[in-house]
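Participant: Once you scroll down, you'll see the structures, which are given as structure tokens.
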Structure I
Amino acid sequence: MRLSPVSHLAGALALGAALAVPAARAADFTTTDGYHAACREVEKGAVPKDDDARIAAVICRDTALVRQIVTWGTRGFERMHKDRTSNDAIVIEVTKEIDYVIAELGATRKLLSQIKLGKRKSLRLAPAQWELDLDSDGQVKLWEKYLFALPKRGHQAFSMRGPSNDQDYYDREYNLGAVIRVDQSDILWSLAYHHFIEGLLTNVRAFDLAKDHNGVILARPALLKAAHQLIGNGFLVSGKMRQEVLAETDDDEEWIGNPKQANTVFPVPLDAADFASWDMMIKEMSALWQGRSLLPAAQGGNGMLAAMAPLCPEGTGLNVAKVYLQPPAAGTLYAFRGTKLPTSHCQRIDRTHPVSPLPQMAEQASKTNTGMGFLRYLYWTN
């Protein structure tokens, strides 16, 4: 399986967020015409009044957001290059675009959080049928036609590639007939991704690029606290989603299925051991994120975190929660070389604050043939 950078974002936004519910006049997201008809209704701006309308709004707004990003990232940069736009002006435009994305993600995240399907199934989705002119050039190229298509199910390696216009590639690598009948676990899968992406972009907006391009300046410390809450909530939602999937007893056009469900189009096969690993990963990430475990970033550090050393004195570890919740003053420079965080962000390693096993796990995975497969697993299970 190969994913383009745009596909990566689309998978996190559009497909995940596209998980929806039926109404008396349920939107049809199994055909191109049905998709466009449903999204025309959303574009009229009516306030969603039930789960059906909320999810249709999420589908349409998130796919429109992908189109906005792709159009701006292609035609916008072509324009700026042609006009020889100054670096300062480019930074302003990039910042404006990020702020727009954050606002849209926040709006659709709130809609998703209101959806309570219970045991009820919902809309049928056929993502490979959502043909959009994503770069707004007046035509739908093959890579645009299949941007939301799902990779075939299996244990392929994780890799990145640019957009393809080769039909044989899509026939070989993608499940073009995949259909999903959405349930509550799918909503939670999408909601977790919204938390993570909104949190990461909020993290980015906490900083400004230094004038000499030698680092970044902490300009908005409050945004670090907001990012910490968003990403932390993402771990909580992901854990709830895992439990919801395991509790399912039906087997009807599933997106993400448990080991007893065979009718699933989820690209990564998951057995009982995978669900146990997933539980462990969520717990370890939450412990690290909340400061209950520490990153080994002391003097003499080696491995993947060697570049961080010596952030902390020997015998201590980096408390990630303190980095976010007790940030230094606005105007603090984080140089790309030689930056040291405040010592208050370091904490003594002891029984109540052990070293997190996550860096060691990542180090081991990176040195094996399964490393890229593990990355693929992490991507799809958010």
Structure II
Amino acid sequence: MMSPTATTAAFLSAAPASSSTTQRRRSRLPVVSASLSPSPSSEEPLLVRAARGEDGLPRPPAWMMRQAGRYMAAYQALAKRHPSFRERSETTDLIVDITLQPWRAFAPDGVILFSDILTPLPAIGVPFDISDSKGPVIQSPVRSEEQVRELVPIDLDMLQFVGESLKILRSEIDGKAALLGFVGAPWTIATYVVEGGMTNTYTNIKSMCHTAPNVLRGLLSHLAEAISDYIIYQVNSGAQCIQIFDSWGGQLPPHVWEQWSKPYIKQIVNKIKIKCPHVPLVLYINGNGGLLERMTDTGVDVIGLDWTVDMADGRRRLGNRISVQGNVDPAFLFSPLPVLTDEIHRVVKSAGPKGHILNLGHGVLVKTPEEAVAHFFDVTRSLRYDTLFQGYVAEELQHVA
């Protein structure tokens, strides 16, 4: 998975590899050639139905951000054999194997592609490397009009490993779970492109809002168009739900996010709703407590809450016409299992019996016990809305303007 995710913290445990040296082996598994875009009227996975806010579901679906890798012994063994993150995330058979590891072990309701938000950058003319100590490194940060003009429309031929992997995964899962794709939001991708890699201060890109606004607008517009096309490609290859990670959007003051991130997310959503109206879109922002009300009119179907937002309060602020995702603190997976059980019940009860995808408030932490991950999904499968909400009368909630 990120990722899945979405942030590039996953890169920090990977050995460096440049795109020129990455070995892209074609999968040994058969590629599905038939169209995989589902019809909205067909029976669809529980997660997709919850994302749409359908009534009458038996329980909340569940998956985890950073679901694959990091904490799993099977992934760590594979990573020793293939120490380059770029190889693992750009080689079809490895992507498939890693993506399926948690599904085979825990049977989550959502299976998310093992990839990263920076994966499409070379396809728009922004090469990057990975340093074992620094994470992603972009040698020529984009900070001028000339550099923006040199960017190219996304070359999807350079991302065939993504499409092939999704087709194979859709066939392997065979309707037993939802297949999720994901992308980074323009602002978040731009932070890497402008800063040249990871940053704790975001000074270059934040200053560009005032010193070179036209350059930044050009970059964000180009990224929005490329990301839109990348989402459509993922959907056409089999993704049934897409999560947009604006991982660093929470680093902006709310009024600045309104100006420099939100319009470009809306640009993406508007295009996807025309081209792929049946596919739910999830928006996750780390540190989004100050942005919830502003996120509702992006047009997405689901808003992910991190663990710093109380689920009941989030529901009140968002209203119940939009679905929510989250938001168990990942640290609860280090607690005694009965404590984790209680927290899952608390979050589900706070979210209500409709339009909720159970997830963590952020990605699975390194060294998380696999027993706890298994327990998380076992508890979720045992839940029944008709028992948890016996006598419950839904209240019509309107999000706070």
Structure III
Amino acid sequence: MDIVLEICDYFIFDKLYAAALPKGGKVDQFLQNSPVVQQVSSKVSQYLPASATASGYDPLDSAIFANSTSSHASNALSFQFNSTSINFANIPSYLWAKFMSLQNKSEIYGLKPIFLPEGDYFSSSILSRSNILRESLSILVVTTIFGWLLYLIVAYFSYVFVFDKKIFNHPRYLKNQMWLEIERAMTAIPVMVALTNPFFLLELKGFSRLYFDINESTGGWKFLLLSIPMFILFTDCLIYFIHRWLHWPSVYKRLHKPHHKWIVCTPFASHAFHPVDGWAQSLPYHLYPLFFPLHKVLYLGLFTFVNFWTVMIHDGNYMSNDPVVNGTACHTVHHLYFNYNYGQFTTLWDRIGRSYRRPDDSFFVKDTDDEKEKQEWKKQVTQMEEIRNELEGKVDDREYNESI
């Protein structure tokens, strides 16, 4: 995220923040002359090491993410828990200092340029690049716009060039479904981004294991290539369990049912979630770089690939019945029959958890005549309704194009 944010700061945000909140401007003068702000600042300064402000930290960032080298922090770090002496008053300080020890100070974003020069507006705003409020707002704007564009562009191309439009005639295709999917996705994406913001902030503050230099100390090119299957396997495992949890009846009704409104899907269903549901299933992608080394550019590439994959498994084009890959056919089975094929990339965890259901051979028969296709759809609906009645109850609030 620091690569993306530095590009945006250099070309757009530095100038915007400088124009909106310039140093020496009215807001700056108000903050400097405000007794309340000065009192808070002095209180914060009592708990900060001198190196924090001297090193260029934004004042608010210093209060939250400064180097923990003060005597207070040092005492917390040296505090030992044992059976004879436990001072509970020291526990919060101890835990905070332990947390701060995980920070890589050289990876804190915004203290100095890394990929691009400073530019004319680098230090012109009272909100420096490293300011946590500025970072939060910038990330929200950038990732929301990126998410919207990626979703619309990839889903549109999939709809035009890949999607099998026969699905419009399926008896469980909803009225105005594609527009309902787009509306749901476009309103959910900003909320999902806002919920994900803390993970991006942790990365920008040096708490992730993301790296840029490829050398022996970072494992070289071999480890970079190995990171791809590691990322896929790690996220596939966690998503399986999160997805299966989302199908618990009480959780399903509150969070996951909006995505299962689409019993047969178009590519635009890919991001049409309840925001908390979409956020929960994206958690593994953000947890991975907090625990495992991952190249920054590869992380951006994998994040983009994940969005491509999410669209692809909703496009209704059945090209492969691979027993290992959890492709489009497997995910269609999930939408049709609800309680099967929870995996994202592979069928491994569904096989271990006994939730794998092999896609019907009829999915892969090309140029089926209309009568046979209608018979197959009728069979699907009969099986689907039995499972849906158990999961959702007999009342179905969906409005279909037609009934059989």
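Participant: One of I, II, III was used to calculate helix-only ellipticity at 222 nm (-39500 (n - 2.57) for each DSSP H run of 4 or more, over all residues; to 500), giving -17500; which?
Facilitator: III
Participant: Given structures I, II, III, which gives the highest value for mean count of other Cβ atoms within 10 Å over residues 219-226?
Facilitator: By mean count of other Cβ atoms within 10 Å over residues 219-226, the leading structure of I, II, III is II.
Participant: When mean count of other Cβ atoms within 10 Å over residues 99-106 is computed for each of I, II, III, which one produces 13.0?
Facilitator: Computing mean count of other Cβ atoms within 10 Å over residues 99-106 on every structure in I, II, III gives 13.0 only for III.
Participant: Rg and Dmax of the Cα atoms in Å computed as 19.9, 63: which structure among I, II, III?
Facilitator: The structure behind it is II.
Read-outs: derived from the displayed coordinates by stated rules, not from any lab. Here the structure is a predicted model, which means the values were calculated and not measured. Cβ atoms are built from the backbone, for glycine too; each structure is taken alone.
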